[in-house]
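Next up, some structures in C-alpha cells.
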Structure I
Amino acid sequence: MTALVRAAALTNFAEVAQELGYDPGAALRKAGLRAQLIRQPDQLVEADRVARLLEEAARHTGCESFGLRIAARRQLSNFGPISLLLMHQPTLRQVLLTLIEHLHLLNERLAIQVEDVGRMVVLREELTVSAAGRQSIELAIGVLYRMCGALLGEQWQPASVSFTHGPPSSQAFHRRFFKCRIEFDGAFNGLVCQAADLDVPNPGADPVLADYARKMIAALPGDRERSIEQEVRKAIYLMLPTGRATCKSVAMGLGMSMRTLQRELDARALTFKQLINEVRQDLARRYVVNARYNLGEVAAMLGYSTHSAFTRWFGTQFGCSPESWRSHSARPPDRAA
C-alpha cells in the first residue's frame with residue numbers, strides 16, 4: 001500500500017522556494033503534484049513524491065538548509081485537528097505519546113520513539129522512505145523541535161540534536177535554528193533532552209477540550225486503517241540501531257503478542273525476517289556510502305554484533321563486499337544539497 005502524507009507537509013514550501021528564486025509551481029508539477037495541494041492541507045499525497053520534491057528543491061537552489069527553512073516557519077496549528085488534542089495534553093511526554101498514536105493521520109512514513117536513558121530522553125525520529133534524504137529528515141526533526149518549543153516555551157532546552165547524515169558546507173542556519181549542540185554523522189536522527197522537561201505540567205491543558213478533540217478526530221472522514229506492515233517497518237527503523245529490533249520487542253512496542261504479530265503478517269504473506277531484511281537494505285545504502293562511518297559502526301547501526309556477520313549479509317544482498325560498494329560508489333559521502 002502506498003504510504004501517504006498530508007499535503008500540510010508542504011506548508012511554506014512555496015514561500016521558501018520563491019525566496020530562493022525557485023518556481024514552486026514548476027517544482028510541484030515536475031514532482032507529479034498539483035500546485036493546488038498547498039491550499040488543501042488535509043489532502044493526502046504520496047510520501048515518496050514529497051521527499052523527492054524536497055531533495056530536488058535543495059539541489060536546484062543550492063540551499064542545503066531548504067527543509068529546515070520550511071520547519072522554521074511551521075506552527076502547531078499546521079498539524080490540523082490533531083493540534084487541539086496536542087495542546088491540551090497534561091505534559092510534553094503525553095503530547096509526544098499522543099502524537100505517536102496519531103502519526104498515521106499525518107505521515108504514514110514518519111516514526112518517532114521516546115526512549116528514557118537515565119535522566120535523559122532520546123527522541124528518535126525516522127522516515128521509512130527510500131527517497132528520504134537530508135531535507136526530509138531535517139524538516140521532520142525541525143518541526144518536532146518547534147512543536148516542543150511552542151508547548152514548553154523557554155523551558156524547552158534540549159541537550160542536543162543528532163543527524164546520521166554529514167554536515168552542510170555552512171552550518172550557519174542550523175546553528176541559528178537549533179539552540180543546542182548539533183551532531184552530524186551521529187548514530188541516530190533525533191533529539192536528546194532532560195527527562196524532567198517532558199514531565200513539566202502543562203498549565204494550559206484542559207481535559208474537556210482534549211476529550212472533545214479526540215471525538216472530533218475519531219469522526220474524521222477517510223481515516224485509513226493503520227497498516228501493520230508500515231507500523232512494523234517503522235518500529236524496525238527505530239529499534240535496529242539499538243540492537244532491539246526483534247520480533248518480540250517490536251510486537252511489545254505495538255501492544256500485541258509475538259504470536260498475534262506473526263499471525264497478522266502471515267495474513268498478508270509477510271514475515272518479520274523479510275521486513276527487517278528490507279529495512280537493513282535501505283539503511284545499508286544510506287550508511288555504507290558515507291565514508292565518515294567506519295564499517296564497524298555501520299554493522300552496529302544495522303544490528304550486527306560483528307563485522308564479519310555484516311559483511312556476509314551484505315555480500316548476499318548486494319553481490320559484493322561493503323568495502324567494494326563504498327570504493328566504487330559514485331555518490332559523494334552525503335554532502336549533496
Structure II
Amino acid sequence: MSRDVSILDCNWDLCSVSASWFGYRPSLPMNATFLVIFTIAFTAHVSLALLYKTRGFGICMSIACFLEVSGYAGRVLAYTNPWSLPAFFIQINGVGLAPTFFAAGIYLCITRIVIAYGAGISRVQPKVYTYFFVLCDIISLVIQAPGGALSSVSASQGKPPTLGAYIGLSGICFQVLSLSIWLGLAVEFGLRCRKVGKEAWDPRYEKLRVSWRFKAFLAALGLATVALYVRSVYRIAELSGGYTGHLAKDEMAFCILEAVMIAILALITAAFHPGYGFGEAYGPISDQKALYPPPWKKGAFFTKDLKSEEVLIELNGQRKSFPRTEGI
C-alpha cells in the first residue's frame with residue numbers, strides 16, 4: 001500500500017490485500033458455508049425454544065446464532081471488499097460477542113442437572129449456578145462490548161484497532177476464568193455424586209437419568225463446553241497480538257479454532273436440546289428450582305446452610321411431591 005493512501009481509501013488498484021482490515025481476502029466458500037450453518041442453527045434454536053418452552057436457554061442460543069449469522073454475513077461481504085468498514089464492524093462484533101450468549105445458555109443447564117441428581121449433593125444450592133455464572137457472563141459482555149465499539153471507532157479513523165482489541169481480550173480472559181470455575185464446580189459435583197453413590201441420588205428422576213436421551217444431552221453439553229473453551233483460549237492467543245497480529249491474519253486458524261468450534265456448539269446443542277434431553281422432567285425440575293431462594297440471601301448460598309423450614313425447599317423428598325418421569 002502506498003504511504004499516501006489511507007486504508008479508508010484503499011481498493012484493489014491502490015492497496016495490497018495484506019493491508020486490509022482482515023490481512024487477507026476472506027474465503028467466500030468457507031464463510032458462506034458457515035453463514036448457512038448458523039442460519040440453520042438459528043432457525044433450529046428458535047423452533048426448539050417454542051416447542052419445548054425453554055425460554056432462557058432458547059433466548060441465549062437464538063441471540064448467539066443470530067450474531068454469528070451477522071458476523072459471517074460481514075465476512076462474506078468482505079470477500080468483495082476486505083477494506084469495507086461495515087463488513088469489519090459486523091464481523092468483529094457478531095463473531096466476537098456471540099460466544100458470550102452461548103456460554104450463558106450452557107450455564108443455565110447445570111442447575112437442572114444438579115436437581116436431576118440431587119440438589120442436596122451439591123456444595124452450592126442450584127440457583128447459584130444460574131445467578132452467579134450468568135452474572136459473570138454479563139460482566140464479560142460489558143467488558144467486550146466497549147472493546148468492539150472502540151475498535152469500530154479506531155477503524156473509522158483509519159487507525160489500527162489495538163486498544164479495542166486489548167479491551168475485548170480482557171473480557172474474553174474473564175470469560176475463560178468464569179468458565180473454568182464453572183467447569184471446576186461441575187466436575188466437583190460429579191465427583192460428589194460418585195462419592196455418595198446412586199442410592200443417595202434423587203429417586204424421583206431415576207427414569208430420567210437412565211434414559212439414553214438424557215445421557216446424550218449430557219455428552220453433547222460436555223462437547224459443547226469443550227468447544228467453547230477451545231475457542232475462547234484461541235481468541236486470547238489471537239487478540240494478544242491485536243487485530244493486526246500474526247494469528248489474527250491466519251484464516252485457517254480462524255476456521256478451525258473459531259468457526260468450527262462454535263458451529264459444533266450451536267448444532268450439537270440443537271440436536272440434543274435440553275428440552276428433549278430432560279423430556280417430561282423439565283417442568284417438574286423447573287418447579288423445584290423455583291422453590292430455592294436467590295443465592296444472595298443470608299444462608300442461601302451453600303446447600304448445607306439452607307433450612308427447609310425457612311425457605312420451604314424439599315431436599316429429602318418429604319415436604320413436596322413432584323411427579324416421577326415414567327414417560328421418559
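Taken together, the values in this text are just the output of simple stated rules run on the coordinates, not laboratory data. Keep in mind the model is a prediction, meaning the values are calculated, not measured. Cβ atoms are built from the backbone, for glycine too; each structure is taken alone.
Given a computed value of 20 for relative contact order in percent (Cα under 8 Å, 6 or more apart), which structure among I, II does it belong to? Mind showing how you got there, number by number?
Details: I: 17; II: 20.
Working through the options, I get structure II.
Identify the structure, out of I, II, from whose coordinates helix-only ellipticity at 222 nm (-39500 (n - 2.57) for each DSSP H run of 4 or more, over all residues; to 500) was calculated to give -22500.
Numbers: I: -14500; II: -22500.
Of the options listed, only II reproduces it.
If semi-axes √(5λ) of the Cα gyration tensor in Å computes to 29, 25, 21, which of I, II did it come from?
Numbers: I: 29, 25, 21; II: 44, 20, 15.
Source structure for this number: I.
Thinking of I, II, which structure, once distance in nm of label points 7 Å out along Cα→Cβ at positions 23 and 87 is computed, gives back 3.9? Walk me through the numbers before you get to the answer.
Values: I: 3.9; II: 1.8.
Matching structure: I.
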